[in-house]
Structure I
């Protein structure tokens, strides 16, 4: 069993139930899935960039990535509906917890000029992080660094509110920014 999964059931969930005033185990906030995605707008001209993005996602996640297609045609971008424009992978179960462990303990501290993650949730309790380059992952090295590009990571959380989701991620050890109190005088 993944380390964080066992920690969730043995330590985090009971602590959250007490902290948030929840009586039922199933009502406690829980991580459902993690989605990694990257858009490759230049893929319409160079198919190698899309293969590169898929390779990076597969190496980082340990799971097969899929190419995504454009939903609409946009003339200004010379984009037609159905063109390949990105890649994504969805992690669940043991792989999800292993990725979460690596993200919190290895990847986040390696981000350049890192001062903590923002406390901005989407209103439904989900949390997203955007990385400007993928070189912060230890799996990405050598020839994979020739075309640096960004990546989006979305943590889908089953919870009642953003506050419950924040409490869950903080219990996992997410390095959120500490709000500094400024005193005048």
Structure II
């Protein structure tokens, strides 16, 4: 009985992908098997905090930032090896990360594309060159204040963060086609 009364929310981009985007991409890319259509698997939000080993306030601010913008508690990452030139010891806390899947992933992507990117100063589109060999796409933010969920006081020790869209696809062009269908604003003119 509890399952029938529980409201299930469907993210706008997930509904759009299942109803239109997947079919359109299969036709446009000439894919015979529907399982070959590029698909967003997860979004990983990283925050590297080299300063955090000296200043605990930076780690607390970054934890609060990731918790507010993703809706999940971040995991602390630690150094796997010691590097003397960076004054880094094995086991030092050096960053935070959150992995988003399902509804959270599509909701976060929708907010990044429709709210956060348009708020960037002098924004002319995201880079066409930020794809890796597997077709994953990364966006870096130098300041967390572009996220509307955060108040001015919560952004005072400024730190950057990286958003990685992990895409299951055959080649980079397929991943870019998927992101374009979702509404990712790529730079014009550059190939």
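Nothing in this text is a laboratory measurement; each read-out follows from the coordinates by a stated rule. From a predicted model like this one, the values you see are computed outputs, not experimental measurements. Cβ atoms are built from the backbone, for glycine too; each structure is taken alone.
When distance in nm of label points 7 Å out along Cα→Cβ at positions 36 and 116 is computed for each of I, II, which one produces 3.3?
Values: I: 2.7; II: 3.3.
Derived from the structure labelled II.
Compute distance in nm of label points 7 Å out along Cα→Cβ at positions 12 and 124 for each of I, II and report the one that scores greatest.
Working: I: 2.1; II: 2.8.
Greatest value across I, II: structure II.
For distance in nm of label points 7 Å out along Cα→Cβ at positions 84 and 100, which of the structures I, II scores highest? Write out the running numbers ahead of the final one.
Values: I: 3.2; II: 4.3.
If we compare distance in nm of label points 7 Å out along Cα→Cβ at positions 84 and 100 over I, II, the biggest value is for II.
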